[in-house]
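Pasting the structures in now, so scroll down.
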Structure I
């Protein structure tokens, strides 16, 4: 939830955020992000609230990378996912939990394998739901706020 509040805060200061993401200082985060990724796979770190700062570093780093690839061919995929981010946000935990449950049942004990599979299935599941949302009205209701219905005016006898 804290990342949503930080995102809302940053969205009102987009000029400063864009300048910060474009600076060369952002590359200082690369070793932190890469080191955290390697440590997670090697030592089976379990993420939680204590890791918020490292997660935030990853968010900032990958936001800067997304800004840098904006004019390349791969940006279409990133933009497509970004435009449907609510679908991925709402669904990713479900796919991750289901993947871990299936892998646990199958006896998979490698954290790196389980994490890779969970991320892959979360992305695939999010893509499937995003496409499904666009072609089936009922699915779109899962990811949108319903409109307000007009209130009926009651007529009182005079």
Structure II
């Protein structure tokens, strides 16, 4: 008796079936490769789109910074051309002289490096041989310290010491 596996028609069908399976496997492999290639291409496209968006944002920011740089350059040019007029220089000199006279009359020397909310300095009185430092948060306390350093005669305004 002949086995079915040895029959020619069976072998032919098996061969055809094997060939068909190989073709199907090749097609599946080919489609998987195409799918992977498409996925890679889509990823690259997404990255390119993201980079284009970032490029557009950076280009816009660069344009804004360039515009701001131009504005600053114009402002620097404008300020470099500024000069003080003779009238303003005269006023400034008069104010400086007034400040010096005020310092000599009152004896107050301010520390301009102190914070804005603090009045700091010292009171100098040559008449009483006094050097009184002060640092106050309240202007009234400064007036009190000024009264302490008062160097004029008390009670008689027209007093002549001779």
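Throughout, read-outs are computed from the coordinates displayed, never taken from laboratory work. In this text, all values refer to a predicted model and were calculated from it rather than measured experimentally. Cβ atoms are built from the backbone, for glycine too; each structure is taken alone.
For FRET efficiency 1/(1 + (r/R0)^6) of positions 43 and 115 (r between Cβ atoms, R0 = 30 Å, to 0.05), the highest value in the series I, II is held by structure I. Highest-scoring entry among I, II, by relative contact order in percent (Cα under 8 Å, 6 or more apart), is I. Could you tell me which structure in I, II was used to calculate FRET efficiency 1/(1 + (r/R0)^6) of positions 11 and 35 (r between Cβ atoms, R0 = 35 Å, to 0.05) as 0.75? That value comes from structure I. Can you spot which of I, II the value 0.10 was calculated from, given it is FRET efficiency 1/(1 + (r/R0)^6) of positions 75 and 131 (r between Cβ atoms, R0 = 30 Å, to 0.05)? The read-out was computed on structure II.
Which one of I, II has P(r) over Cα pairs in 10 Å bins from 0, in percent, as calculated from the coordinates, equal to 8, 26, 34, 19, 6, 3, 2, 1?
Numbers: I: 8, 26, 34, 19, 6, 3, 2, 1; II: 8, 13, 12, 10, 9, 8, 7, 6, 6, 5, 5, 5, 4, 2, 1, 0, 0.
Of the options listed, only I reproduces it.
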